[in-house]
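In C-alpha cells below, several structures.
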Structure 1
Amino acid sequence: MDDVRFTRIDHIGAPTWNADGAAAFFERAGVPVVIDEVLDEYNIRAVFLDFDGVYLEFLEPTGPGNVKTFLERAGPGYQHVAYRVPDIDAAVAALREDGVTFQSDAPITGAGDARIIFVEERYTGGFQVELVERT
C-alpha cells in the first residue's frame, strides 16, 4: 500500500434532518459555514463547517437515498470519517491491489468539487471510511 497515504482527517460526516439547526450552534460559537450545497444526484444537502481546515459535514436528505435511510434507521449522529489523500486514483488502485473494494466503481464528485469514494465497511472493522482528494 505504498501509494496510500492519509495526510489528515478531511471531515466527519453527520446526517441530520435539519442542517440549518445543527449548524446554527457551531456558527454561534464562531465556526463558519464554508460549503452549503445541494447535490441532487445523491438527494442530499451538504453543509460544511470549517474547524481550522478539518470540516464537520452535516448531511440533510432532500429525497430518498442512503442519508435518509441512515436517519430512519439510526437517527442523527456521526456516520463517517473522511481522510484526505493526495492522489485518490493511486490510493484506490493500491487498495484494490490488496483486495479492498469500494461502494462505487470509481471516485465520484462530492460537495465542493472534491473527488470522493467510500471503502466497503468489511475492510475497516465496520467503520464507514471515505477517501477525499481536494484540489
Structure 2
Amino acid sequence: MGKSKKNKIPMKKTVLVIDDEQVTCEMLGAILKEINFNVITAGKGKEGIKKAKGEYLDVAIIDVKLPGINGVETYKILQKAHPEMKGIMITAFYEKKIIKKALDYGAITCLYKPFDVDELISLIKEIVSEKR
C-alpha cells in the first residue's frame, strides 16, 4: 500500500540551499522534496538572496565558500530579512574564524563536507518541529 508517510513533514516547510557545487544543490533538493519540503536552490549568495525574497524560509543550508559574497555574509543578509529562519552552514574547509562568525550571527551549526546526509535531514526535521 504505497510509501509510509511517517517520515514526511505534514505541512510543507521551505528550505533554501545555497552551494556553488550544483551536485550538492541537486542532491539535497531531491532528497528534501522527496520528504515533502519546498526547496529553493542557488549557486551564489546573491542569487539565493534574490530567490528568497517574498518567501517564508524555515531553514537555510549555506556553503561557507561561495563566489561573490561568502556564505557567512549571505547568511547575515538572509537572517535580517528572514529572522524566523534557522541556518546550517556547510563547508569542505576548516576555517575557524569564518565558522565562528556564522555561529555568532545565529547559525545553528556547521557541517563539514562530505557530511552525513541522514544527519543533516534529522537536524532539519528537528529544527522545523521546534518551530511549530
Structure 3
Amino acid sequence: MDRHPSSTQLGTCSTRKKQILDAIGATGATARIYVGPSGLRELDARRLCLERLFADLTAMGSRKLVIELDESLVDHDRRWLFAAKRVSNSDLEYDHLRAHEECLLWIADAVAWCWAAKGSWRERIRKIGVVEVTDL
C-alpha cells in the first residue's frame, strides 16, 4: 500500500521536533517562561507577564522587545508596555511583528509549545539549557 508523503512526515513529527530543539540548544539561545498565577483571567495574566518581562529586560540592559503580533492583543500590550516604560524611565523599545518578520520568534514558539505539551517536552527544553521559568 502506497503512503501519502504527508503521512510519513507525521510519523516523524516527534523526531523533527527533537531535531529543532537540538538546533535551538546549539545556538546558545535562552528563553524565559513567565507563568501567571492560576485562576487569573488570561488577559490579566498576560499583563502581569509583560510587565515583569519588561522590567527584567530593562534590568538586563536589553534594547528591544519583539512580541508576536496578535491583532486582538496589540492595544492592550501597547497600553501596558507604555505604562511600564513611563514608570521605569526605560529606553527599551518594543514592537509587534509577525513570525515571518522576525525569525527569532520561532524559538519562542517552539519553547512555548514544549512548555504547554508538558512531560518529557518540558524536560527536554530544560536539558538543553534553554529555559528559565519565572512564576508570578
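Please state which of the structures 1, 2, 3 yields -18000 when helix-only ellipticity at 222 nm (-39500 (n - 2.57) for each DSSP H run of 4 or more, over all residues; to 500) is computed from it. Before the final figure, lay out each step's value.
On the way: 1: -6000; 2: -12500; 3: -18000.
The read-out comes from structure 3.
When relative contact order in percent (Cα under 8 Å, 6 or more apart) is computed for each of 1, 2, 3, which one produces 28?
Here the read-out was taken from 1.
One of 1, 2, 3 was used to compute P(r) over Cα pairs in 10 Å bins from 0, in percent, and the answer was 12, 43, 34, 10, 1. Which one was it?
1
If you work out mean count of other Cβ atoms within 10 Å over residues 15-22 for 1, 2, 3, which one comes out largest?
Evaluating mean count of other Cβ atoms within 10 Å over residues 15-22 on every structure, the highest lands on 2.
With distance in nm of label points 7 Å out along Cα→Cβ at positions 31 and 87 computed per structure, which member of 1, 2, 3 shows the largest figure?
Comparing 1, 2, 3 by distance in nm of label points 7 Å out along Cα→Cβ at positions 31 and 87, the maximum is at 1.
Read the figures in this text as sums done on the coordinates, not as results from a lab. All figures in this text were calculated on a predicted structure; none of them were measured in a lab. Cβ atoms are built from the backbone, for glycine too; each structure is taken alone.
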